[in-house]
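What follows is a set of structures for review.
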Structure I
């Protein structure tokens, strides 16, 4: 018999996000990165002349991943300081290096530089997932580029579009999100070596007042950990504006995905399109016949969570008094990782849906045919005028017939008989009314727009991320 589970599990980790994203924000990755930052700092300090031996550096290299988490927890309980707990834990195994670990640094040296590295890696993974969804939506648009369907404005029947063109609308939101995300990746920076209030005073003291060596220390350190440059000026932490900018991008992606999820739920209600439904999947515990759009609903649910997080980094930024306050710490531990985990999960679900999205052409045709007579009246009017009719008289006849047909549909629950009424009216005898109802006459340039969109918007992303699409992991629940 298994042991009872007594404590709360974060659903993002237990149910939704990928193992890859979960590990990225896990303790092994986080504290292993701390040790690599201490190593990089020591290597550059030694290179610039501080009394740090190769033996000490080698000792650090040999103990980057053998982290004793129980020991670190005991140190933190005693010291009430997470960074110093890990300094001592690292020093207990890398004993030769113990005297020079964290030399000249403050706590934010490891916490903020690590966050910058992890957030950049997380954004890169999100970019790969976005690219995969963009690619699959592009293929879907191409397949259905010319399939006419009823368009909607105000969620009321409107001029027809095509199934493929509608998917381009979903895709373009994501492509704009990709532009924002790539901008954040291209401009991402790290804290560097700034000291307790951002003045680099401790490093200046270490190097005997040599400003050039302090500048070189930061330059070489940033390059060693994979950044071209640090933030230009900081207090103790890197600017919390960066966190707010990241959340803006993630919330934007979430909003785009929510829009898709909502649209698909409406289309499923109309029985025009559906998300995949597995052979043994249960839609309802009570109503066995149901095929609930649970994937789309989950996208909307998780997206709502991410959008709700957007205000936290902005408020944290706003109250970072002077050179920093510590009220950012607990909030950032929650908000940033969970936003990444949730967006990761959303995009995996999105990809799963698009890979198996079901289209019902006959239902689409039926729904379009039900409304098309009303939309065709302008074309029928013009054709009747060309055949010699009086425009004003014809307009009034169409108005009367349309209202009668609408009453038949809305009040009697009958079929739309507008065409039969027009065919029976002698004023329209010279008009081939049936030919005026060809759906292709009403979709404008939608098919051509799909082709142009794929060439100008989707293809560049396909080329850039070819071979780097994140996989569509199987849904865990």
Structure II
């Protein structure tokens, strides 16, 4: 083949340039530019705080076919902040000549200040209190909590607690997601004091045994600390904390109840605590997700040799996946494991695995499974049977709560898990064996972040019962 002449090369370059210009023009006709973002209804929340939660910016060029998806994704991201009850995103102006749009976002802000009275159960869950503790009012906490979830308009959270009853507790904590003009760096701080006249001193048959003194405190807990947080993009979070803890028990606990509550028969446990957590979270709707994933990795060190009363180290990982199958059907799968990196004998106070807070298997709410390590896999197939906004009108005096988003789901739950018990196998029978539990449930989600679940669960021990779980986020 002969070499191209200068004139032929010039013609080829002209044709390439024309093709590039034409294709660019056609592409622009299929895309739109966001010229302005207008915010309405955010009386308290600052504009920069809202924009920090979005991946939509003024000047963005978006494919027309992707516009509805981008708008819905950003609407859910704003709802996930907990700052708003309702978020609506609309196109205000569409300039077809210049392919530009203005976007207006309407908010109904949440009720930010909650002077919430405390009347809650001291037991691990409602089912323990109702069945095993015979609905005893002596096992009830009462007092006041004061929450402010948007104190300065920057999504900062202040929490104070004054509580009496089963547990006397005083607590204050503050979280500020942004320091000054840095949108990624934040701080956290807390102080906590509690004392109990009732103590769970031993696990026998995988059930907690309790002792109460009406005139003497059996357990005191104190901690104070703080830390920093770093947020990368919208979905990634890093948090590091350090704190000082001091726990003390009445010497009666050591003498008569459990001499292994703390190691070496001690009645006091002091330690410095360090934790680091990394989280990736792009779930579409965090209180009750239907799409996305969550990855969390945590490292914890309890005790640094300054005090010889505690030495523990743990690595915890959790991965959750949410898969939409149809518009109304979705699948949830959560896997979590904790590994003790120091394998020595642990004090009873720090020796726990499943059955506490969210780390439980459905169908085993009456049990605790203590151990050094644990693993579980929980799954739920969910069917949305109801989805509506209920307007209470004049029946609701608080404007923020007049319109209530409300959903109902039927779910089928299936859980498996195992805890590695190296210390108390002679007293408990559920450790070191695979456990299964699950069954049907009805989940009620209202005001986007408040959930009540009625679960009828079975387990491999041949037991079945109706269990109540609830989650009220502030």
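Computed quantities for the displayed model
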item	result
Winner on mean count of other Cβ atoms within 10 Å over residues 389-396 once structures I, II are ranked, highest first	I
Structure with the greatest value (metric Rg/Rh (Cα atoms, Kirkwood Rh), for residues 189-244 alone, set I, II)	II
Given 9 for relative contact order in percent (Cα under 8 Å, 6 or more apart), calculated: source structure among I, II	II
With distance in nm of label points 7 Å out along Cα→Cβ at positions 253 and 437 derived as 4.7, matching label from I, II	I
Structure responsible for 4.9, with distance in nm of label points 7 Å out along Cα→Cβ at positions 141 and 429 calculated and labels I, II on offer	I
For Cα extents along the principal axes in Å computed as 100, 70, 49, the structure of I, II it came from	II
For 4.3 (distance in nm of label points 7 Å out along Cα→Cβ at positions 293 and 309, calculated) the corresponding structure among I, II	II
Read-out FRET efficiency 1/(1 + (r/R0)^6) of positions 37 and 381 (r between Cβ atoms, R0 = 30 Å, to 0.05), computed value 0.20, structure in I, II	II
Comparison of I, II - label where Cα Rg over 2.2 N^0.38 Å, for residues 93-172 alone is highest	I
Source structure (of I, II) for helix-only ellipticity at 222 nm (-39500 (n - 2.57) for each DSSP H run of 4 or more, over all residues; to 500), computed value -19500	I
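Each reported figure results from applying straightforward, stated rules to the coordinates on display, with no laboratory input. Quick caveat: nothing in here was measured; it's all calculated off a predicted structure. Cβ atoms are built from the backbone, for glycine too; each structure is taken alone.
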